[in-house]
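Given below, in the form of structure tokens, are the structures.
Nothing in this text is a laboratory measurement; each read-out follows from the coordinates by a stated rule. What you see is a predicted model; the values in this text were computed from it and never measured. Cβ atoms are built from the backbone, for glycine too; each structure is taken alone.
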Structure 1
Amino acid sequence: MKRLLLLVAICAACKQAPKGNGEPQPQPGEALLSPPQLETLRIATDQVEEREVGGQLVTSGKVAFDDLRVAHVFSPVTGRVTSIRGQLGQRVIKGTPLAGIQSPDLGSALADVRKAEADLVAADHELRRQKELFEAHASARRDLEVAEDNALKARAELNRAREKARLLRQGSIDEVTQEYLLRAPIEGEIIARNVNPGTEVQGQYTGGTSLEMFTVGSLDEVWVLADVFEVDLAQVKVGAPVSVSVIAYPERKFTGRVDWISGSLDPATRTARVRCNMPNPDRELRPEMYATVSVGVPTVRALAIPRDAILRLGDQTVVIVALGKNESGLTRFARRVVKVDETVTGDFLPVKQGLNPGDTIVVHGGLLLSGLI
């Protein structure tokens, strides 16, 4: 439909074009249009001048958790899940119970402490006896040294058993039922739960393969990880302002700043990872969302033209230039090949070759005029 309307407009303009003997005819490579024809084709022009160009670098990215605001919760003990205390979406503080686990590891840890305490008492008694016998010249020094070594070993074993029990108590132990309460290690929201009552879990302290039981994360601040091509990397600086949009909220703009730039490139894509810290008080940005990221970059002042003025004809980049009016009051238009810097983002592109300050170019309707030239 658009192509049909385009052809109709071009034909209409051609019918209105000046013809006949004695009437001015366009030179080769030019078009002549009267004021009514300019109005019919809705031709708009603008002057070429120096402008501030650049200012934004647009790339793709993905929302991710802030690594310091997410915790993957595993069970330190082997056992069976007896109760689920934390529900999906629940806001929790540090220490909130998440699940109860019935575990024989608890009894073993507590028994190890009691046994180590008894062994230390026995070792101390033996050491005291050997000292008395040695002082009475009733035993050899070797027996005293063995007793001292045994006392040191017993004390070391007691410290080990107490440290293991202390680690378990960082959750919570019910010494009567031998139930271990798994607790939230950080404040946040329960993002994922991978266990149900009755699930057998392997403890981290046993050296087996542990199952991640819960994911607790804070969405009040998130990261947006963007990929910046090598050619654009020099423009991006830590602290640069960032604007992010996502498909879920097309009318919203989320703002933040660049807080880290990778020191190496991805060898496959030749891009560097740029991390943006984004405040997310309404928790609308969620991990794994795809995002369009606009990074603020320095602007430069250069001779520039609107991006919409550029036409592609084969392998050439051209614009339509208004050459002024002839003696009959008709406006002359011609194509001109130009070179522009298309690596710059924004609505205006710097001109490298083909135009001069003050030139008048067509910024709207150039495609229609191109069909007349």
Structure 2
Amino acid sequence: MQTVAGQRWVWTTFSADQVDLNYANPDVLMEMIDVLLGYVANGAVIIRLDAIAYLWKEIGTSCINLPQTHEMVKLLRDILEYMAPGTLVLTETNLPHEQNISYFGNGDEAHLVYQFTLPPLLLHTLHAGSSSSLQQWVRDLAPPPEGCSFLNFTASHDGIGVRPLEGLLSDVEIGRLADTVRACGGLVSSRTGADGSEQPYELNITYFDAMKDPDRPDDISWQALRFLCSQIIMLGLRGIPGIYFHSLTATRNNYDGVAATGMNRTINRGRWRDDELRNLLASRESTTARVFRSYVDLIRKRAHEPAFHPDAPQELVESREEIFVLVRRPEKGRTITCVHNVTGRRQEVGLKELGPALSRRKRVWDCIGGEKVGPVVYLEPYQCCWLAT
């Protein structure tokens, strides 16, 4: 590459337009600390460390998740805690779960870690109509260290990575999920496995279009139901929800962007025109308006419940695969039992099935529906309830 020092070899982990920095150079390190503090000086309260696992380079290693990288995260956190107490460090490491959560350290690295398993796992759950894998994952999920939290999300400006599903789903199930995304109009980016074979790496599709039903591809109302079910599950999990703008607006796949850039990820990076979006939101019949109103209503209701505090424990209620049940118990305030129908069929669930918090009750309040239900809860396809004691 042509540099200010002439023609030089440079390291580019991801693409030719993203040159890696050498943090072993003290001048580079000090310059980047200055950039970090510049963000804080201008009001940033959450600092995202993008693709941080690849920060340090050492010949003879994989250059990923090196001890020096973890020390760098600790250093940046120490600086922020001294210069701007209350600023949160968020690490972005789209890797298998154990590697991802290693960036919590001993509670001395990241305050927040992306929950990368969640987006592809929810896709699998809704398309398979089974919560079995989701229940297994939640059952085995250890809480984060004190003072730390997961950032729960379903979509971002990147695609949906499938590597976090390793060890949770079989290769056949992951391949089937990739095929389903293609059937929904999405794209699949691949990587070369250790055996030289091509394997799915990232699913490129908007999360709204990822919730299309291949058996009912033109039923947009059905698609919206499936999408909102996925979002309600995410909102109920322990942690802090991170909501991508295009999820709020039920954005469709941006094929023109992919054609213009040649990049699969552009499918999920559409740009709304101000007047176009305002007109859609003003129309009570548009899918964008209906999803936006429903999503905002969910956020408002969630904000009133102490049970959804990031530190409130969560308990899985073992259930049949057609439903997913989670209990959130705040230190102060009422307990919420989150019940989700992950199928396209009506489900009947007795309060006795939903754990000890509800087993002796005949009627409870559904915070989402705004009505009392029980002793049997009738869940329409993809319907969810937040049941309060």
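The table for this structure:
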item	result
Parent structure of the calculated result 5.3, given that distance in nm of label points 7 Å out along Cα→Cβ at positions 62 and 334 is the read-out and 1, 2 the choices	1
Among 1, 2, which structure scores highest (criterion: distance in nm of label points 7 Å out along Cα→Cβ at positions 54 and 302)	2
Mean count of other Cβ atoms within 10 Å over residues 214-221 derived as 20.0 - corresponding label from 1, 2	1
Structures 1, 2, by mean projected area of the Cα convex hull in nm², for residues 150-293 alone: label with the highest value	1
Source structure (of 1, 2) for Cα extents along the principal axes in Å, for residues 78-221 alone, computed value 55, 42, 28	2
Structure (1, 2) behind the derived value 37, 26, 21 of semi-axes √(5λ) of the Cα gyration tensor in Å	2
Among 1, 2, structure where relative contact order in percent (Cα under 8 Å, 6 or more apart) as derived comes to 28	1
Identity of the structure behind 4.6 (criterion: distance in nm of label points 7 Å out along Cα→Cβ at positions 246 and 350, calculated), options 1, 2	2
Label whose coordinates, when helix-only ellipticity at 222 nm (-39500 (n - 2.57) for each DSSP H run of 4 or more, over all residues; to 500) is calculated, return -10000 (choices 1, 2)	2
